[in-house]
Every structure is written in structure tokens, then in C-alpha cells.
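Pasting the structures here.
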Structure 1
């Protein structure tokens with residue numbers, strides 16, 4: 001078994017578990033056969049880009065988890081926040097920035113001491 005097959009399979013298992021999806025649900029989102037997901041998770045997959053890309057998208061994965069498995073992983077909350085931001089259009093990002101800044105300011109000024 002190649003190291004990349006294990007990295008991919010482990011990353012897919014983690015992402016699928018975190019999303020609460022079954023293998024069949026992931027396969028349906030990808031418009032692929034469930035055996036595709038099963039094989040990848042069992043380290044038997046060596047998918048082409050036309051499988052890998054929809055898989056990463058279906059699970060809202062950070063591709064670094066596949067290609068850099070030893071990289072220190074960020075917290076799930078920060079990962080989710082980053083993925084939400086990265087999915088924004090420029091217009092959405094401009095609308096969300098003031099809200100985000102206000103919420104951060106409120107959280108950081110708890111107790112009357114502003115943290116900058």
C-alpha cells in the first residue's frame with residue numbers, strides 16, 4: 001500500500017465522520033458508486049482528479065489533509081470558519097467583514113478590558 005493511499009483514506013474517513021455522512025451519501029453527492037468511497041477509505045483507491053475533486057468538495061475537506069498528512073491540524077472550529085470564509089464571494093466577504101469585526105470586538109472586550 002502506498003503512503004498516499006493511507007493519507008487519502010484516513011483524511012476521507014475523518015471528514016466523512018465529522019460531516020455525519022454515510023459512504024453512500026458521499027457517493028451520491030459525488031455522483032459516483034458507493035464502492036468508490038469504500039475503496040478509498042480502505043486504502044485501495046488511487047482516484048483520478050475527476051473523482052478526487054468531487055470527493056474533496058462533497059466532504060468540504062481541506063486538501064492539505066490529504067497531501068500534507070503530517071502537518072499540524074488546526075482546530076475544527078477554525079477550519080470550519082476558514083472554509084466558510086473561503087467559500088464567500090467578494091461581495092459576501094465585504095458584507096461579512098464588519099459583522100465579524102463587531103463580534104470579535106464584543107468577545108474581546110468582555111469584562112470591560114478591550115484586547116487588541
Structure 2
């Protein structure tokens with residue numbers, strides 16, 4: 001792997017790390033029912049198949065972190081097709097955080113776009 005491709009991979013990882021929580025809160029805020037991890041991963045994959053946003057291995061730690069910070073709640077329910085599933089829903093605090101983070105994202109996006117476009 002070349003130095004440039006290693007730097008690109010590092011940049012992608014850092015960018016994804018900062019946006020994962022925002023994306024997950026947004027997905028769950030638009031869902032009319034609780035969602036489980038694999039369901040969320042599939043939705044993200046379908047939304048941007050060419051963008052390696054979040055692998056399933058990194059999805060679950062972010063979901064747990066959001067729950068630990070009271071931005072999500074979860075319940076475990078049995079599954080007829082395999083092991084029990086943990087279903088996530090966004091909390092009121094999660095909706096507040098999402099609104100604030102969305103505003104921050106818009107400010108950052110506007111700033112970066114302005115710089116990149118000159």
C-alpha cells in the first residue's frame with residue numbers, strides 16, 4: 001500500500017468517525033419503528049453503495065456509545081430466524097442532539113465547500 005493510499009484510508013476513517021453518530025441518529029429519527037443493527041447497515045449500504053460509510057463492525061460500537069449517552073434506547077427481542085435482536089430507537093435527548101449536530105454539520109459543510117470551491 002502506498003503512502004498516499006494509506007493517508008487516504010486514514011482520512012476516510014477519521015471523516016467516517018466524526019459523522020457516524022450523526023448518520024445513525026438521523027436514520028433512527030426517520031424510522032417509524034425500532035430498527036436492529038443489520039437492518040440499519042443494509043439501509044446505509046443501499047443509500048450509498050459506493051461510499052464505504054460504516055462497516056457492521058464499527059456500527060455496533062457507535063450504537064452502544066449513543067445508547068450509553070442516552071441518545072438511543074434499545075430492547076432485545078427474540079428472532080424466529082436466529083439469535084435475539086437488539087432494536088434501537090432514538091430518545092428525546094437524541095432528537096435534541098440530532099438537531100444541534102445537524103446545524104454544526106451544515107456550518108462545517110458550508111465552510112469546507114466554500115474553501116474547496118475557492
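Since every read-out is calculated from the coordinates, none of them should be taken as a lab result. Since the model is a prediction, treat every value here as computed from it, not as a measurement. Cβ atoms are built from the backbone, for glycine too; each structure is taken alone.
Things worth noting here:
- Computed 5.0 for distance in nm of label points 7 Å out along Cα→Cβ at positions 42 and 106 - originating structure among 1, 2: 1
- Source structure of the calculated read-out (mean count of other Cβ atoms within 10 Å over residues 10-17, 17.9) within 1, 2: 1.
- Entry that produces 1.5 once distance in nm of label points 7 Å out along Cα→Cβ at positions 34 and 66 is calculated, selected from 1, 2: 2
- With helix-only ellipticity at 222 nm (-39500 (n - 2.57) for each DSSP H run of 4 or more, over all residues; to 500) derived as -20000, matching label from 1, 2: 1
- For Rg and Dmax of the Cα atoms in Å computed as 16.1, 55, the structure of 1, 2 it came from: 2
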